[in-house]
Structure formats: C-alpha cells, structure tokens
Structure I
Amino acid sequence: MAMLDIALIGANEKRLDLVGRNAGRQGVILAAGQLKGIYGAPILGDWRRAARQRGGTFKGRNYAWRDLALGMHLFGDDNPNGIEWLDSLLDQMITDTPDEWDPNEQLARLVIKSKRDTRRLFIQRHDDTDFDPEFDPTMEDEQYENPIYKVRAGMPFWEGREKLTFFEGSGTSGSGFIEVSNPSPLVMFQAWSLTRAQWNIPDPSWIGPKGRRVPGGEFGNRVVELLPIDSAHAGARINYDPMRLMLESWSGTNLLGENGGRDFFMHKIPPYTPKTLLPISYTGAPSGVGARAELRQPRLWPKPWGGELI
C-alpha cells in the first residue's frame, strides 16, 4: 500500500524523516493533529460591486504567503545524541532568516513524496515556537519534547520536478521545434537559457479549453527576434517571472535595453497546456560550435499532491 513520505531538509542540509517508510529513524516524527497549512495555497480573491449591482463581480485572484504549524515529537532515547542535541538541530535546520555570510545557503524545505510526484516547500520560522513542557524534557527517564514550529513559506506553492526541454544545432544557423507543456493548475513562468547566436524565440498567445490549449488568438504566431548574443554576454536568459530581469546575460547584466527597444516577452504558459511543439531558430552561431536553447518549465502546485487535470 502506497503512502506519503515527508522529510524536512534543513538550512544546514541535515535531514529528518518525519512521515512514511523511514519515519522516526533520527528520533523525530510529525505529531498527529499538529500539522497545519500544508494543503491548499491561500487565495486572495478580488471582487468588486457597482452601486446598484446585485451581488458582485470577480476581478482576479492573488496568492499571499503560506503560514504553517509543524508539531513534532522528539524522542531523545531514539537518537544517540540525546534530546538537547535534537532540540538544537531543529533550531539550526529551521532558521528565521537566510545566513548573510553564506550565499549558498538555502532555507529549510519540506519534501513530500507521493505516488506520482515529489514536491518541496521552502519555509522559515516567523514566530516563537510553542513549547510548554509539563516536566523536565532533559531528564534521563523522559528525553521527550513536543515543540510546535510556526513557519512561513514566502513562495506558497509546492515545487514539483522541473521540466527541461532543449533545441540545439551544430551549424552557424538552424531551425526546428521545442516542446512546452504545463500540467499544473497554475500559470507557468517559463525561462530560457540561450548560448551565443541571434535567436528567434516563440512567444505565442494561447487559446482553448483546459487540456486542449493551442497557440492562437491575436498573437498566436508571435516570435521575438533578439539581437545577437556575443562573447561579451557569454549567453542570455529570458525570465517570465516578473520578480526577475526579463532579459539578462549569464552574468546577470540587464540586456533589455541592448535589445534595441524590441518587443517584450508577453505570454506565459497557461494552466493545463498539453505538450506542444513551438518553432525556434537561430543564425550567427560560432562556427564549429553551434547553438543551444534550453527551456526551463517549473511545476508549481497549490497542494503537496494531486492537482493534475482529470
């Protein structure tokens, strides 16, 4: 019988198996009834009402950060280092702020493996930990704690396995197709990584019902013609995420101005878009090297499991 595996990966890269096949092997498990906030992402609906309108009109939705509670049982007798070590370990795993002296540190993340996918959620402490012991937890005959960590996920969506597709050619020019899809119920912010060349990047608008979307509408054949990416840039990235530079070199230099005032990139991939081949081409690649375009397609989900179109 299949079951969920839930693990906590700390900011210090330590791992605790909290639920599932290996649960408790480090002396920590999730407490029944003390896990809150992992399921649906918080939705902020925007509704308006005219002066004489009956009811209201839906205008859109936004998502706030996600707050969670993680209650855990710590059993010092099940870990050779004891309860105090486990207590310190969790504090160092679930930090309240990134380490400003360690640029490579990541926040703690919950990782949930289900039958179909593995998804993760980055978290940090945002409030005091609830812990009101009725006895001394460090006593030799007890060695037990039940803290409840109050954590926040700035990105409220669970990250699934990222999809990577690519197009490449060995000549100074080339053309072909690249595959794109989006199986999740959320709009996808795709990202391109391009080597040196002058690229024609597909940026179509989409139309059609869930599961049968196709390039179409006003900009169904839209292609953005980039200026040459030269050796000074090394390569370029295109980011549809509005919190990042839209067009940048591999070193992080803003290239949008250098692109001669050409069109911006407009069209993200809609929810429930089936596998679709989009045309792509390039010219002016280095002789004997060719060129390569990678399309990174993040998979974000409101819930830690499920959500696929049925």
Structure II
Amino acid sequence: MERTLVLMDHDGGVDDYLAAILLMTMDHVDVLGVVVTPADCYIRPAVSATRKILDLVGRHDVPVAESTVRGLNPFPPTFRRDAFCVDNLPLLNERDEILARRVPEAGQAFMASALRAAPEPVTLLVTGPLTTVAAALDIDPRVEGKIREILWMGGALHVRGNVERSIESGQDGSAEWNVYWDPIAADRIWQTAIPITLCPLDITNLVPITQAFLRRLCRQRRHPLSDLAGTCYALVAHHDYFAWDVLTTSYLGRPEMFTLRAWETEIVIEGPSQGRTRVVPGGRPIQALDQVDLDQLYTYLLAQWAR
C-alpha cells in the first residue's frame, strides 16, 4: 500500500487506546505523533497510558503531546475515569520507566509544528473532538494546506445521537459526543477546505463488540496486544459497546472493506440540537463511511492484534 503520514489526535476513551494500538500495527503508516485531547478522559493518566502503549508496541520513538484545549460540554466523570483504569493495567506497568517521549509543548502547538515540518500532506486521524485541530489552525492557518484529510470519528447523520436527551441541558438527543463537546470547533473545521472523511454513528451502530468476537480475541491471549485489547474491552463489557474509534482507524488499514457516501452537511452550534451534524442541501461536502464488511473487519482486527 501507499505509505501514509498520520498524526493521531485521541481523547483518552477506552476505544481510543485500542485505536492507537491498531494504528501502530500498520506497516504502511508513518506516525508523526499522538496528541491527547482532554475530553473523554482525565488527561494525566490518559497521556501516561498512551506512552505506555507505545512502549508495549516498541514505538517509543513516537512523540506524545498533551493538548490544553477545553470544550463547551464536558464528558461525564464516569466516562473519563476509565483513563485511570487503563493506565493501571498490569500489562502496561511491567517496566520501571516510560520510554515514549512526552513533548514539552502543548498538543495544539505540537500539531501545528508537526504539520509545518512534514515533508508531504498528513492525514489527521481524530478519534475525539476537533478542538485541538481548530486550535492548531488558529496558531498557524498556513498548516491547513499540509492536511491531506481529516478522518474523524464523529457525528450522527440519520440516526439518534449518543448524548442523552436532557431537560436540564435542553439537549434533544440528536448530537454525538465528539461534536457536542465542542460544536464551535467542529464548525470551525467545517469552514475550511480540508477533505473530511467521517465515521458517524450511522455505521458504528452496525459494528458492536460482540461476545463472539471477544471469545475469539480471548483465545489469542498469548499475544500481548490481543491480551491488552481483551482487557480493555472487559472494562466496558457492562454495557453495549461499539467499535467507534477502532472502526475509524480500520479505514486507514483496509479501505477496501468500506463503502463511502457523499453528503452535504452542517454543524448545529446552538439550541436544543447543539452538536448535531445535520444533512442539508448545499451544506459542507463530506465523505462518510457508509457500510463495512463485518466478517472482514473482525478478522482484520484479530490478525492485527495477534502480531
């Protein structure tokens, strides 16, 4: 496959770590760095867990940066505390020290400098909100031209959102969390000319982490990455879980498993639908992952994590 420069921006949820593990198994990808955005996590353990994962996969050459941005609508603390659980998993704590380098500059500044220095356009893999990307463009608007595309897990086009309807907040239940955390930043990116490939809830709802898949994964426990993935999924097995960020990342590895569809869209930035990604004629053109071959996907994940 054609080699691809990738800069990852994740927000510290359980599936973000699994997506990072998957990304590091891709031989055709050159990873420029990993930025952690403080959205679906507490930032200190999320950065620590990310660095430990890079050590586990032998990629301590990949720099890690801590974004300092803030969103409008915080994730619930019960979501964010999973970062502590992952950071304390035994498999990630067998070494006395962490080798993966944490850069001293803020994540948004690191993103801008990494894009500026890149020898060719970069794919931004974003599995959290777009706030850090928007901040990097504010720091240096010229780096927009260095972004090949943004591959983003975000939005809900024709299905309900995953932000619950709430009388207190006035939210009508149409928003997806990565948009809702900071719809202003998402709208900022929608105003650019950067190509966007979206992995919305419309397709992730079709890709549950099933008990059958977990049983197959558990049979691979002799492989450290499979062991780590199975343990991470065990942390969230008490509720329905889907391959949100892992599915998004899989598109980088095996795009032929997917079909895409073009839409014209807008981001709703205020009111009861704040954070909704609305399909509207004449809106901002995007590509969205529309269908995936499930058998191929599950087989691909098992093979990559058995490496």
When you work out distance in nm of label points 7 Å out along Cα→Cβ at positions 142 and 206 for each of the structures I, II, which one comes out largest? I
I have -0.17, -0.40, -0.88, -1.04 for log10 I(q)/I(0) by the Debye sum over Cα atoms at q = 0.06, 0.09, 0.13, 0.14 Å⁻¹, calculated from one of the structures I, II. Which structure is it? II
Value 1.08, calculated as Rg/Rh (Cα atoms, Kirkwood Rh), for residues 86-149 alone from one of I, II, is from structure I
Name the one structure among I, II that semi-axes √(5λ) of the Cα gyration tensor in Å, for residues 102-213 alone of 47, 18, 13 was derived from. I
Starting from the value -1000: which structure in I, II was helix-only ellipticity at 222 nm (-39500 (n - 2.57) for each DSSP H run of 4 or more, over all residues; to 500) calculated from? I
Computing mean count of other Cβ atoms within 10 Å over residues 134-141 for each of I, II, the value 18.8 comes from structure II
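If FRET efficiency 1/(1 + (r/R0)^6) of positions 46 and 118 (r between Cβ atoms, R0 = 30 Å, to 0.05) computes to 0.35, which of I, II did it come from? It would help to have the intermediate numbers written out before the result.
Numbers: I: 0.35; II: 0.75.
The correct label is I.
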Upon calculation of mean count of other Cβ atoms within 10 Å over residues 110-117 from the atomic coordinates, which of the structures I, II produces 16.9? I
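We did not get these values from a lab; they are worked out from the coordinates using the rules stated. Everything numeric in this text was worked out from a predicted model, so none of it was measured. Cβ atoms are built from the backbone, for glycine too; each structure is taken alone.
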